[in-house]
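Rule-based calculations on the coordinates, nothing more; no lab input. Note that this is a predicted model, so its numbers are computed, not measured. Cβ atoms are built from the backbone, for glycine too; each structure is taken alone.
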Structure P
Amino acid sequence: MSTESDALRQELEKASTLVGTARRLLATGTEVDLAALEGRVRHVCGAVLGLERSEGVAFRPGLEALVADLDLLAAALTQRNNPTSLDA
């Protein structure tokens, strides 16, 4: 794995950490600014697309986990902004 891939793997881990932090903050009722997260995810995705296929495929599990975490974050944001009567 190249130095570029190692750096990108670290960026992917940072993005995952940001998602987890955002979810924890939302759970405590804290407002969350997602601008930094959006930028980091955009950077990671773009960088993976720029890799050779043989190198990029190694990022698939991490990207799939990131997408799952982002889906959970989206659900938490939706729940917070549009609570149902059962949750009130």
Structure Q
Amino acid sequence: MSLERVTITIPSEILDAAKAAAEREGLSVSAWLSRAAERAAKIEAGLAAAEEAMAHLDPPTPEEQAWVDDFMDRVTRPALPADQSRGAA
């Protein structure tokens, strides 16, 4: 794989977070940002493929949509700290 040098402009808070994450993982900032960009590109490609596939399907029934909405509510709900999830005061 060939490498190319690029210049980017990002908010300083994002750069600080990337530097800290790279340091924790023992990577250079360049390697960390490259990996993050690769992951983001894969996610975007997957979303585009899903959107294209969905274009060929009938819309969900109200029951199917309710199931999806309930499922997404459950899996995207922020996790509670362990002591709160057990009902501790």
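Quick check on the output: 2.1 is distance in nm of label points 7 Å out along Cα→Cβ at positions 4 and 60, derived from one of P, Q. Which one produced it? Structure P accounts for this read-out. When helix-only ellipticity at 222 nm (-39500 (n - 2.57) for each DSSP H run of 4 or more, over all residues; to 500) is computed for each of P, Q, the one that comes out at -21500 is Q.
Of the structures P, Q, report the one carrying the highest value of mean count of other Cβ atoms within 10 Å over residues 44-51. Structure P gives the largest value of mean count of other Cβ atoms within 10 Å over residues 44-51 among P, Q. Tell me which of P, Q gives 1.66 when you compute Cα Rg over 2.2 N^0.38 Å. Only structure Q yields this read-out.
Please state which of the structures P, Q yields 3.0 when distance in nm of label points 7 Å out along Cα→Cβ at positions 52 and 68 is computed from it. Value 3.0 for distance in nm of label points 7 Å out along Cα→Cβ at positions 52 and 68 corresponds to P out of P, Q.
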